[in-house]
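Please find the structures below.
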Structure I
Amino acid sequence: MPRPSLLPVSLTSVVLVLVASWAGTPSAQPKSDGTVTTAHGVSMYGDLKYAAGFRHFAYANPQAPKGGDVKLAAIGTYDNLNPFILKGVAAAGLGETFDTLMLGSADEPFSEYGLIAETIEMPADRSWVAFTLRPEAKFHDGSPITVDDVIWTFETLKTKGHPFYRSYYRHVVKAEKTGGRKVRFTFDQGENRELPLIVGQMSVMSKAHWSKREFEKTTLEPVLGSGAYKVESVEAGRSIVFRRVKDYWAAKLPVNAGRDNFDAIRFDYYRDTNVALEAFKAGQYDFRQENVAKNWATAYTGPAVAQGLVKREEIKHEVPTGMQAYVFNERRPMFQDRRVREALLHAFDFEWTNKQLFFGAYTRTKSYFSNSELAARGLPAGDELQLLEPFRGKVPDEVFAKEYDPPKSDGSGNIREQLRRALELLGQAGWTVKGQKLVNARGEPMQFEVLLSDPTWERISLPFAKTLERLGIQARVRTVDSAQYQNRMDSFDFDMTVAVWGQSLSPGNEQRDFWHSASAGTNGSRNFAGIKDPVVDRLIDLVIAAPDRPSLVARTRALDRVLLWGHHTIPHWHIQSYRVAYWDKFSRPATSAKYSLSFDTWWIDAKKAAALDRKKSAATK
C-alpha cells in the first residue's frame, strides 16, 4: 500500500488503495533487452508524467521551507505502534515512519516512482517483478535496507500480518534474492496486471529489529522504520509525537522534494468529534478536515473565525468517492433475504436528511465507484452486457432491466409510499405486522442494533430508527468507544453499521478483501456484509485480469451493477471537495494534487505564524 496520509482516518473510513500497472513507454525512458524492461517508474495508462531525472512532483514546492510544529487531532484511543497486525488499535500517523519500495504520485491516476527501489524490472508477460534497492537506503538506526529485509517483510506480512495482506499478496508466490541489491517476486499463473505495483507499495521493515520481538503482539515500543519521521514520544491513548529525521536518507530524492516540511507532528486524541471541534476552535490544534455538513455550515463561529485567525477552504479534487453506506451484516439470518434489505432501503429518507441535516450539501451515492467512469450507468450494453449474459438467472433480474436508482422522496419527511413498498417487500419475505411489531413466521420480532463509533452519526441514525419503528422494527442505535468498535468490526459482531469503501481509478486485488466469498469469514477483512456470491467472485477475478482500460471499465461496471442490485447496503452520499479549516499559519503549493489533499506538501509560513501569534496575544489582553 502507498504511504498513508499523515492525517488521521476515522474507523469507518478507508485509505484509498492505489494500484497500478506497468507502463513501458517512451516517456518512461525504459531500457529493454527485448524481453525485460527496466525503468524508474510505472503507470497504468501508458505514459508516465515524470520522466527519468525529474526533480519534483508538480504539486510540491521544492523551495518550501522546513520547520515548525503542527498539532493534529485523532478520535478515540490507541494501544499499538505496529500498524501491520490485526490486534489492537494503531496510532495515527504511523505510516510516516515507513518507506515503501515505490511511491505513487497524486496527480496521475495510477503511477509510481522509485523510493527504496532505484529501478523496477519486468518481463512482457508480467510473471515476475524485480526491484534494485538504492545503496543509500537505510533505517533510522543507520543500518542499511537490504534485500533480506524486503523478503522478510513480505513473508511476515503474508503469514503473520493483518489478514488484508494475505489476500492482497495471495498471488505473489515467492520472493528471492537475485543480486546484491536486487529482489525478485514471482507470481502464480493467471492474469493480474497490477501485481508488480502491489508489491511496489510494500512498506519495508527491519528483519533485525523484529528478530528480538514478537511481531503479532501489540506494542508501545516504537517500531524501527526508515521514513521521513520517527516516533519521538508516546502517551498511550492520549497523544503521539513524530519528529522529522534530520538525516533522512531519502530527503533529496525527487519523490520527496517539497514534502515532509514540518519539524514535528503531534496527534492529540479526543473522545469524540464534537469535543475535537471545540478544541480546534480554542486553538488546541492547527488543522482540521471537516466531514460533517452541519458543522461546516454552522459551527465555525466565534472570535477566532470572525477575526480571520481561522481560515476555511473547499479544495476541489478528482478522487473517486467510493461508497459510504449503512451495511447489513448478512451473517445475521434476518438480513439474508434480499427483499428485507431492499425494504429497509425504502425506509431511509435521504432527501429529508440532506435538506434538514446537511443543508443540501451532498449528492446521493448510486455506485460503489461513484465520481468515476467506472460507475454503472443506464442499462448494460456492449462488452458489459456480453460479460453479464452468462449470469442471467444467477443475479437479480433488475441487473438487466433497470438502472439502479435509490428511492426518492420530496424532502418533506412524508415517505408513506416508500413505507408501503417496504411493507410489501417484507410481506413477500415472510414478515407481518402483529401488535405493532414486525414478526416472522415464528413470531420473532425484527430488532437489531445500529453500531456506531462516532456520536455524530446519531443525528442521522436516530431519525432512521424512528422511521423503522413505523414499520414495526426496533432499531437500537448504540455508540461505543473506538477500541470496542474496532474489535467488534474485526470479528463481525454487529447487525448494521456505517462503512466506507474507498476506491481508486484502477480497482484490483483489494476488491477481494471487500466482497469476495473467501474474505467473508476472515476476521479483519472489509467484507463487512459477509457477501458470498460466486458471480461476484468471478467478476472480481475478471476485474483483476482486465488486459486494458476499456475492459477494466466494462468489468468494473458489471461488478458495480451486481453489487448494487444485491442490496448489501443502504447508500449514503458524497461530496467532491475537501472541506478544511486551519489556523492561519500555513501556506501550500499553487498547484493542488488531483487525487489527494497532500497535506504533507503544506508548510508553516513564518510570517503568517508570527502574525497569528501577535493577534492571539492581542486578543488575550
Structure II
Amino acid sequence: MSKKPFYMTTAIAYASGKPHIGNTYEIVLADSIARFKRQQGFDVFFQTGTDEHGQKVELKAKEQGVTPKEYVDDVAGKIKDIWDLMNTSYDKFIRTTDDYHEKQVQKIFKKLYDKGDIYKGYYEGMYCTPCESFFTESQLVDGKCPDCGREVKPAKEEAYFLKLSNYTQRLIDHINNNPEFIQPESRKNEMMNNFLLPGLQDLCVSRTSFKWGIPVDFDNKHVVYVWLDALTNYITGIGYDADGKSDAKFNKFWPADLHLIGKDILRFHTIYWPIMLMALDLPLPKKVFGHPWLLQGDGKMSKSKGNVMYADDLVDIFGVDAVRFFVLHEMPFENDGVISWELLVERMNSELANTLGNLVNRTISMSNKYFGGVVTNRNVKAAVDDDLISMATSVAGRVIKKMDKLRVADAITEIFTLFKRCNKYIDETEPWVLAKDEANMPRLDTVLYNLCECISIGANLLTPFMPETAEKILKQLNTEPRKFYDLENYGLYKSGTKITASPEILFARLDVEEVIANVEARIEAAKKEARGPVIDIEAKPEITFEEFGRMQFQVGRILECEEVKNSKKLLCSQVLVGSEVKQIVSGIKADYKPEDMVGKEVMVLVNLKPAKLAGVLSEGMLLCAENDKGELSLMVPEKKMLPGAEIC
C-alpha cells in the first residue's frame, strides 16, 4: 500500500543577510511538522530555499563591490548552513537563481501574458525598497510602509501588471467555501476585510529600475518582479512545466498540503499566489498557515535595533535541541512569542534539565542500582499505576489532535505533561523506600518498568521536535523507535531489557549570570570583528579647541613633484592651495613615485612653520595615514574639491 503524499513548504528566505533566530523559527517549525507527518506514515516532500533577486540584493552587492550572483551565493550558503545546523530534514533547497526555475518563470510570465492576464502599463505609487512593494497613499501607516514601517519614496515606471480583478470573486468564494485554507482564523478575516472585499488593484509583476532579476524574455528591459518569481518556486521546485510537460513529482505532490509562512507575507500567499495559480489553471494549496513572530523584548528583531539573536550563538550555549524546544514551545498559536536570554536559561533549567533530564537520569540510575540495569515487568500493580498508564496510552491521541491543527506548542506541552506525571509517580511510589525491603523488589521492578515504558512513549512522541534528544533517550533505554500507531499500546517495552550502565546527562543546568556574561563577550567580539583590524597609537597630550583652531587645513592639488637629491625618503611637491603655490617636502618616497603624485588632491596643513629638510624649504605638510606595516597613504577628499577648500 503506497503512502499518502504530503507536500509542505516554508517561505523561501530572502538572501539579503544572515537569518536571525526569528527567521530560523520558521524552518524549525516546518521541520517538526514534516518529521511528525513522516512518523505518521506520510510520504513527505519538504521544500525550503532562498529568494535571491531584487533591488535590495542588487544594492547590497554594489555596496560590497561584488556581483549580485557572488553576493547571493555567499548568503544562500550561510542560510543553508543555519538550516543544517538546526537539524532540519528538508528534501529540497531551491534557489531562485537555479536555471530550471528561471526558465519556468519566463514561461509562466509569457503564458499569462498570452492569456491576457498580464498586460503592460505604468505604475506610480509609494515604493518601499526593503519590502520591494508599491503602496498607495491610503495604504501607508503614518506615511510609512505598512509592512515594515520604513520610509517609502514616490516612484513611477513602466511595468507589466497581473489582472487580479479577473479572479477576485472566485478567490473570495474559495476562501468562504474552504474554512481551513487560511489559518489561523484571524488571518483569514484580515485578508478578507482589509484587501479582498474593498477591491484589489492589479499587481505589478515587472520592474525596469534595476537589472538583478529574471528577464522578461520578450521585453528584455523588464525583469520579473520578485513576488511572481519567488512564489512560483512552490511549483517549479517539484517539476512544474508551463508547457504542459510537468514531471511525475509535480503530479504526485501538487496541490501543496501546507504553505508555512510568516504573518507579514500572508497577503502575497493568500491573495496574489492563489490568483496566479487560478490564472495557470492549477488547484490551490490546501492550507496556508501564517505563523506569528518571535520577538525579543518588546519588538521585532532587526539589525538596525541591535537586538538580533542568531541560531549559531544560541546553539553554542544551549545546544540544538534546547533551541528547537524553546522556539517551538514558546510560540503561541496566534500571538507573537518572546525570546530572551533569561527566559532561555529558565526553560533550560526547569523543563529540560529538571523535568526531562532528571527523570531519565533518575530512572536509569535506579534501575542500575537496584537491578543491575535489567528492567523487568513483574506486573505487581497498584492503584497509583492506573493514572500513569492512562495518561501514557492517551498522550499520542492528544498530540495528534494538536498537530492536526498545527498547535505545535500545545503538542509539546502534552508530551511534557507525561514526563511531569512520571516525576510525580516517582514521588508517589518512592522507589528508594521500596528497595529497603526484599519483599517489595517485584513491586520496585514494576515501578521502574512503568517509568521506562512511559519515558519510551514520550521520547517517541518527542522525536519530531527534539530528534537528537529522543534518539539519546531511546538509546539509553536500549529500545528501538516505535511505529506511531503502537504508541497507544502499553507494555511494548521489552521486559528483561538491559539499559545503559552510564546514563548521559541530557541537559545541564545553567547559571543565568554566566550565560549573560558569555553573551556580552560574544557581542563585544562581534563588534570587534565588524570593526575589523585597528591600530592603537600612544595618545598625545590633549589640546584645546582654540589650539586646534590655530591649525589651517586646506585641499591642495599637486602640480609638480620630484625626488629630493641625496635623500632616500623625501619627495618635493609644488602644491596649489587657493591661488598660492606652496613647496612641501614629504617623507613618502617609499610609497609614491613623483609622476604618480601629480594631479592628486590632498589634505594640507598650510600654516606649519617653514623648515628645511635635507636643505630644501618645506612650507607645509601633506597629511598621511600609516598602517601597521609602516606604509603611508595620502589623505584625499572623498568628493572633487577645488584647491583651497577649507578642511574643518
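None of the figures in this text is laboratory data; all of them are computed from the coordinates on show. Bear in mind that the values here come from a model prediction, so they are computed numbers and not experimental data. Cβ atoms are built from the backbone, for glycine too; each structure is taken alone.
Of the structures I, II, report the one carrying the highest value of relative contact order in percent (Cα under 8 Å, 6 or more apart).
Across I, II, relative contact order in percent (Cα under 8 Å, 6 or more apart) peaks for I.
Comparison across structures I, II (criterion: distance in nm of label points 7 Å out along Cα→Cβ at positions 180 and 316) gives the highest value for I. Of the structures labelled I, II, which one yields -12000 when helix-only ellipticity at 222 nm (-39500 (n - 2.57) for each DSSP H run of 4 or more, over all residues; to 500) is computed from its coordinates? Answer for the origin of the read-out: II. Here distance in nm of label points 7 Å out along Cα→Cβ at positions 212 and 548 is compared for structures I, II. The highest value is that of I. Each of I, II could give percent of Cα pairs over 47 Å apart, but the derived value 15 comes from I. If mean count of other Cβ atoms within 10 Å over residues 492-499 computes to 15.5, which of I, II did it come from? Traced to structure II. Here semi-axes √(5λ) of the Cα gyration tensor in Å, for residues 148-395 alone was derived from just one of the structures I, II, and that gives 37, 35, 19; the source is I.
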